[in-house]
Structure I
Amino acid sequence: MNHIISVEQAKTLDGLFNERVKCTPEAEAYRYYDVERETWCVYTWSQMNAQVALWQAALIRESLPPGDRVAVMIRNSPEWVMFDQAALGLGLVVVPFYTEDRADNIAYMLADAGVRLLILEDSVHTPEICEACSNIESLQRIVLVESTGEKNISSSLSNDPRLMTLSKWLPAKAEEIQHISSDPNSMATIIYTSGTTGRPKGVMLNHHNILTNAYSSLQVVQVTPNDLLLSFLPLSHTFERTVGYYLPMMCGATIAYARSIPQLQEDLLTIRPTILISVPRIYERIYAGIRTKLAEGSSFARWLFEFTAEVGYNRFEHQQKRASWRPVFLLWPLLDHLVASKLMNKLGGRLRHAMSGGAALSAEISRVFIGLGLPILQGYGMTESSPVVCVNRHEDNVPASVGLPLPGVEVKLGEDDALLIRGPNIMMGYWNNPQATQAIISTDGWLNSGDVASIDSQGHITITGRLKDIIVLSTGEKIPPGDMETAILRDQIFEQVMVIGEARSFLSVLAVLDKNNWYKFAAEQGIDADIINANDAQKQKIEEILLEKVTYQTREFPGYARIRKITIMPEPWTVDNEMLTPTLKLRRSKIMDQFKAKIERMYEGH
């Protein structure tokens, strides 16, 4: 493991970059798609170093003292890394934002953190973001990373004196890169948690928090200089930043930046990554695509797929020493050739690790992918823990769990079985919010995750619900809605669902239908697909049919958890209409407020 840069050697995140440049200057660091040249291009570590020096020279001209906050709101790219490394080397604190976040939210975070400089991508949202930032006194510079073919800033912005394009902001040449601070405990970043309720809180992480987390992750999931990662989760997400950016740098692996989520399938075939870091939504999309294709095919093709996944999963259980050998395993080379390898080839054909985190991955999807040969390792973490707390290992993979804690990270169960975490990865606290910090971190350093968990005799952790999200029926029964929602979403007719019933006598569900699958189903059943404008009798009939589907998917839950009513939503929940956080989690209280009248109607007379 001599290719790995240790925490002590790196000291800081910019020190990590510096060590990597010294270790392997001519190795491939980053791969990106050049739109103008229509080809994939490469930066070596020494070329990245030269670019970081230019960005740093531009930042020096802004006269920002160490500790000042600078924000980045651009897509994953080598430029994201250049900005981050240039800023960290000067002792600046980097504040990342999601490119699809709303302007008013961005303005709040810029003001809250007292951000001095913002790197922004030239996009349709630029004017509204600049306008929302017009009264933020701390903000002295907005640098616009121009998109190809959009070199001219819209006239409405051209008279903002703070605004500069990147090409004008960057100098022609630069001096040596500076690494001002070697203090591992100095603040490196403020990451705003999107929070499903209230204003986002700024999580303060220092260099040591993140470095130790990346290093501990490397102890349990092997990554080598020969590995190639395809990066598509936003770098503003702590999971991608620690595991998909600093960790590969630590061991000298290469990162390729995907062009976009819609082009992900194509990029997987072109890049052929060996490691995939993702949230469940991506695996769910791939799975939904497979299911749709199977539905259109023959019943034999469906049977063969199910049979292959089942045999493959039983082989996996045997390899994990949890099940005995079966004669049917002799068929695997044939099943692999006919089914499994075809799926793996669609993902590039070279995947060694597929990581899943950020939310729970359904047991069914996990089972199918593992059965077909995709080695998914589910883990768990939170921004406040830099973020990884625990992860499954290849040799000890319990898919329904989130694995064992990382080396150096302690866990235990607290009141109401809340998962408590302690270790060098725990945040410094919330920015400008000592009350919130004291509420979540005990005096002896235990962070209360707010998630309900169980820990088995071997130490595997299973997340069973969220303390705040637990629904308590008027009967006193407690239900974690997340598990039920995951179960309902197994039916492809539903795109989004939210189970409700706090202090009520029974559960109900609000549902957004998948347009294509709903129209297809409605045509087959001979019913009017326009549920929103249907008359009461038609609406009732449709709701009864959909409720049957919900009941079928939730049949394994106890009787008191039966869902008795359903209401169909007029439009999908999105970040734009404020029903989702930038990390695509449901804003439960917002949805409840917005559809209060519809919810009350479901409970009339009860």
Structure II
Amino acid sequence: MSADSVTAAIFMAQCLKEEGVEKVFGQCGHTNYALIDACDRLGIEYVSFRHEQQAVHAADAYYRVSRKLAVINVHLSPGLTNTVTGVASAAMDGTPMLVITGNTPTYHHPREAHQSMRLHADASQGDIFRPICKRVWRVDDARHLPDVMHRALNIAQTGRPGAVLLDIPMDVFAQKISAEAQTRSRRPNFARPMGDAEGVAEAAALLKAAANPVIFAGNGVALSGAYEALETLAEQLGAPVATTLVGKGVFPESHPLSVGTTGIWGARVANDTARTADVILAVGTAFGEADCSSWRPEHTFNIPGTTLIQIDLDPQEIGKSYPVDVGIVGDARATLTQLSAALGDQPRPQAAVEAQRALLDQRKAAWREELKETQEIDTKPIHPARLLKVLSDAAPADAIFVTDVGWNKNGAGQQLEIQGRNGFLTSGGMATMGYSPAAAVGAAMGAPDRKVLGLVGDGGLMSVLGALTTAVELDIPVLWVLFNNFCYSTIRTVGSTYFNNKYGTEFRSPDGELYNPDFQLLARSFGIKSALIEEPADLEAGVRAAMAERGPFLLEVRTRGDVPMPRTGYWDIADFLATGND
């Protein structure tokens, strides 16, 4: 790499190139255009969205399926603040992300610079990101960039991955420096710390003696690429595997040992199996509230009571939510491989494995029967559970489902059967409405050989309509499935259940009629093919026809908005909402 004198913008683009970055997501502005131009000169694609939040969701999903660093480049102040929700969503779910923003020229910082944030400190826009980023830099001199760039790329991608922010005044982009772009060579070559041998041996002994062990897998398995190690261990141990919502898909749900997701909206079989386990091996999970039924022991995890083995790369996660019997700090893939070796061949008595498997099969059969009540119902509008079942049956085995919020997230997490790796993407920690439309575009860019379905409600789609334009411009073949129920159905249920009120939750015209734009005409105006399904009898054929489309496609399905989310766990907000009518 040449060390000739170049602008800071070119140097930063050289660093991204050396890092292997192929795409940068964002929206243009006068303060960040120098870097957009530099990326173009070096052959890095700039993926432009009509709103910065959409660009971040797309970059987030692009990373999740491709494992290529998410890079954002946006304008100052309103451009940067528009990214906050997306960056927070990505950070909460462990996506490594480099956010680069422009800022006002350094020599204007003490004055009333155009679009500058300076009420408490001069040019202080980066302060907004301190709660959600692993590190925030404002680089006021290009000479610092050779030291900052490799550190930013290192911090974002090592340890628990997350977001970092580089705040670059626009005059700094134009400054000349002479430096060689070195990034990957400034990180550990072997970044998979193994678990402590004594802890692994103790964990193996507990699992060998267990009558009803359960493996609980989170997003850390995906971040580590521990898919094969997890499957090997589960089969070796004969233990069922439950996952978090964000971890859904790290273990193939068509596998006989899969029990699905746990928690508030988890599969009943997963909650029952986790609650009655005598030993739980938790891998790469922070035990979030939604996955643990607000940590109530009678619903999902009976800890303490159940023996807990917890493996996590971040020592701060060990024992954070539940006391542990064995806590092991280590990379998921490396440590599961160690544990598998320590267990040896047939670590549990065959009789114990068969007894647990028989009970598991009974629970799974009962759960399938329970779901039939809504999955096979013929009501009009169409029940969302029926739509999810048809989608699950019709999608290719390696399809990627990108969900938004509401039924299309929680119901999908509970009832879709995900077989392929990274086959289920959602905003976990933030549960961000509007995540799916743009994230589906990013997922399709990261995995162009797989079918990508973006599940979204009418409220969610209307909040981020601009995402469709980027898909058309770049000819990204996303199938958006629109659950159109003319309301925010989840909150409508909260209002009607606890307050005997639906105010603010339904979409109505001035004359009181249900109202939404004509989504078929809307799709046509974008240049997107579309179809509308209203009759239950037309659902299967309509879904399969939409699945066969090769370009961007919007499938609108009129669904019921009056059916509550299928809750098998518990959420303690009900304790407070129950006072709504008092």
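Values in this text are rule-based calculations from the coordinates and carry no lab data. Small disclaimer: the values here were computed from a predicted structure and weren't measured. Cβ atoms are built from the backbone, for glycine too; each structure is taken alone.
Data table
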quantity: Which of I, II leads on mean projected area of the Cα convex hull in nm², largest value; calculated: I
quantity: Distance in nm of label points 7 Å out along Cα→Cβ at positions 528 and 560 derived as 2.7 - corresponding label from I, II; calculated: II
quantity: Ranking I, II by FRET efficiency 1/(1 + (r/R0)^6) of positions 208 and 248 (r between Cβ atoms, R0 = 25 Å, to 0.05), the structure that comes out highest; calculated: I
quantity: Entry that produces 14 once relative contact order in percent (Cα under 8 Å, 6 or more apart) is calculated, selected from I, II; calculated: II
quantity: Structure from which 1.0 was derived, distance in nm of label points 7 Å out along Cα→Cβ at positions 32 and 56, options I, II; calculated: II
quantity: Which entry (I, II) yields the derived value 20, 17, 15 for semi-axes √(5λ) of the Cα gyration tensor in Å, for residues 216-351 alone; calculated: II
quantity: Computed 24.4 for mean count of other Cβ atoms within 10 Å over residues 48-55 - originating structure among I, II; calculated: II
